[in-house]
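Participant: Several structures are given next for inspection.
What follows draws every value from the coordinates through simple rules; no lab data is involved. The shown structure was predicted, so the numbers you read here are calculated from the model rather than taken from an experiment. Cβ atoms are built from the backbone, for glycine too; each structure is taken alone.
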Structure P
Amino acid sequence: MTGAGEWTFKLKEVSAFDLTEQAREFAEGQRAICGASPDPNVRVYPRFTSQQPLYGRVSFADRTAEPAPRTTYRLALDESKGTGQGYDRLYFDRNQDGDLTNDKVLPARANPAPGATLNYTGISQVCFENLAVPLAFGSQGERLLEMMPRLLLWQEGDKGITFVTTQARQGRIRLAGGKYDVLLGHNQVAAGWFDHPWTALHLMPAGSRSRPRWMGSNRLMALHKIDGTFYQFAATPAGDKLTVRPYTEPLGVFEVGAGARTIEGVNIHGSLRTRNTTVGVGEVSRDYRLSLAHSPVQTCELPADDYMPEYLTLEFGKLRMTISNNYHTDGRRMHIVGRQWVYGIHIRPDQPFVLDFSNPPAVMFVSPARDCRIKPGEELRVMAVLTDPVLDIMFRRLQDTSEQCQETLVEGQPYRSLHTDVSLDPKVVIRRANGEIVAEGVMPFG
């Protein structure tokens, strides 16, 4: 059914493993923690045959809520034929009672379906029988969503496990006088069924595999600009219908400036994010009706809202830098789930927001935590990032575009190099009281 100013299109169900050429990300799955240490939150583990069982946990979080509520499941893997014979049993605490012995054991698949294993180099893969996990289904509570666990074993010894939702949706839509192919599924994040804002949506000109590449463009919550108009997308929980409507709310001006500095040639491109949307920053390339690519601009019109950077590249004369939202906190690396985000870029219809980096920067120590204590002889992990503490922005790269240097691409192999801009990333040096250098490196350090 189509209402005034909106269009609804039907989508068909397809296997995520049939889309590995068009949308490989759909078959990569959500990564889980996996290692050699038992989880203290598990009361009962099974009696393992292997002397080297693996332990892990996976969390499915609603990233639109803050702090994001999450549901965590504990798991373990065993080698039923003995140590070194291959992991072939997955124990998953589906009922979340801390007992891994009273849930169905998932065996490894002897013959995984085509597309279930990916073309990775140097990584062995083990696919297990499917399981069903309850995830948010619109306003109707939770429903079971089918997933396939896949164990990854690196040649270097690292181990990981991913959970791949087995179904996706596919269709063709008409929009703004053009035809577009759409793919709807889960792209490394399974936060809910197909209506969740973080569900993956790939929007491509009909018959083409080209799609927007700005950070966040592959989510259902992305606003896409076509022929000068922003469009919003929404799906039913089952994913059988996709609704598109033009964005009709007020716009505001986003601008990058030099502040009190005298700099010529200031521009920006990339993307911003609100709690429920992402939007590209920059001028749409004239080669495309859809905003597949953005050219740098000094100013642009965007929907009026409160934003944080998703990923932005800026040029201030000879200086090029990239920034993003700061996903670390003091003493906590990669603190994403459960944290409060800062949406400090306030774009209003009547007042431009000028990003001029007038706030004093600060160094954040991701590790160690402020009150961390260690004993003599223990190893201390030091990690630091450069931030804007007011906007909670992390500076990722700083480069001098007026100079070039030679950079080796692959060490220990036939010499390959390229010329690249000179890095201006701040250098970190850790010294003992007597001046001896313990460690050194560039930001982000650690």
Structure Q
Amino acid sequence: MDEDFVFNGVDGLTGEPLLAPMSADEVAQLVAPERLREQDAGLEVPRSFGLGFGLDPANIVDAGWTIVFASDEAQAVRDALQPLIDHRAGSGAVVRVLTAEPGEGFGPFMARHGVYPGEIEPEVMGYYLLIVGSPAKIPWEFQYHADIEYAVGRLAFDNAEAYARYASSVIATETASEPPTSKRISFWGPRHDRATELSHDDLLEPLINGEQDNGEGRPKPGIAAQLKWEASTFLHEDATKANFLGALNQRPSLLLTASHGIGNFKPGSAEQLSRQGALLAADWGGPGSIGPADYVAAEDIPNDLELAGMIAFHFACYGAGTPLRDCFRHRDGQAPKRLAKTEFVAALPQRLLSHPNGSALAVIGHVDRAWGSSFLDRSGRHIGPFRNTLGNLMSGKPVGFAVAGFNERYAVLSNSVASLLEKRGLGEEVDAKLLSRAWLGRNDAQNYVVLGDPAVKLQFGRG
């Protein structure tokens, strides 16, 4: 690579990159020492498989299911999700209903409910944890920290009717006599600049076609071929807006997209809330201009689509949502850039999860910017968490369990940063570039989240 760090994301107003490529030296200058010190106390967070001996974390009956409402959540929202709560209880799982106080961190939340790190007791709080409400009420950081030990998802809609549609669709999908989808996975990804060359060539293509040599002499087939699924591909110039909708029309069980996400709208504006995180398609003519015809936004999803039973995974900046402040850039003496008036969930996954003709089961996505370092660094390609997530989903595992690889990467990198900071605190010399890589990689890994009930799993037919 010519540059050590290449960033995804395109400015929704100008069509220019959200952030130009940077060398490792430039990135090291952006990682403020005081920001690292602030995070030091909470960094050492090894992933703990604290579920009791003999209990299967992929089985909701063993692992338990808990729903967490903000303490001031409207009764109409609670009522809208009651059928889903009853449905989960009817499966035989231990079900708990808990509340989080406004702005409460996950640590204080655990302590208040008598939950201890490393001890997942379904009777107290289930392994599958569904957060209900906007991240303005229950912050993204709460979800990141919960993800270290638990299988976590979030539902956040603007009205009770959307929650009711999601609950109704999940129940209908899980109780249908015939599965709504077949064993089909669709891949969609343009290739029009350095960032999307990386996501196209080093993420999508090896997942589709396999890897001939992974550095250890063990070739891997494409994920669909390995699991005997059908695959549809819409790559490079075929990754158009029309073909995105065409892919949905094929009713795949699973959709993986890799593209730029749209960002940099005015914080709090209607345009930001409706279009930030939209997926840039091959229709785009390149830097310097951009418009709604160039990307897939919530408003582009027609009412007659049938999405019931599908899980989508979007690798894109802001594809799941936007935090209050920039998680990555922070110069000495300067506060991180404010990105939003309040934290929010992206509109496109909200639309997929509350569709009036049957909703998707879940959407996996990224909060804040997505980085090529998610799957590629100087040592080579590292797509294991992506491949394992797809493989787990295609094998019928719950989505919250399927994404564990990203949470494990977050925990490992958190420990790496904590170790480097400890050495620096003891007066040892620490390579600034090594520290910045670990810190940025940690933030990137933590920002993968599940939107939807983490206990849902694909209900596919034979093909």
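Participant: When Cα Rg over 2.2 N^0.38 Å is computed for each of P, Q, which one produces 0.92?
Facilitator: Going label by label, the one that fits is Q.
Participant: Could you tell me which structure in P, Q was used to calculate helix-only ellipticity at 222 nm (-39500 (n - 2.57) for each DSSP H run of 4 or more, over all residues; to 500) as -9500?
Facilitator: Corresponding structure: Q.
Participant: Continuing with this model, one more query. Where does the value 11 come from, among P, Q, when relative contact order in percent (Cα under 8 Å, 6 or more apart) is the thing being computed?
Facilitator: Only structure P yields this read-out.
Participant: Now for a different question. If mean count of other Cβ atoms within 10 Å over residues 75-82 is calculated from each of P, Q, which structure is the one that comes out at 16.0?
Facilitator: Among P, Q, the structure yielding 16.0 for mean count of other Cβ atoms within 10 Å over residues 75-82 is Q.
Participant: For structures P, Q, calculate mean count of other Cβ atoms within 10 Å over residues 315-322 and state which one comes out highest.
Facilitator: Once mean count of other Cβ atoms within 10 Å over residues 315-322 is tallied for P, Q, the winner is Q.
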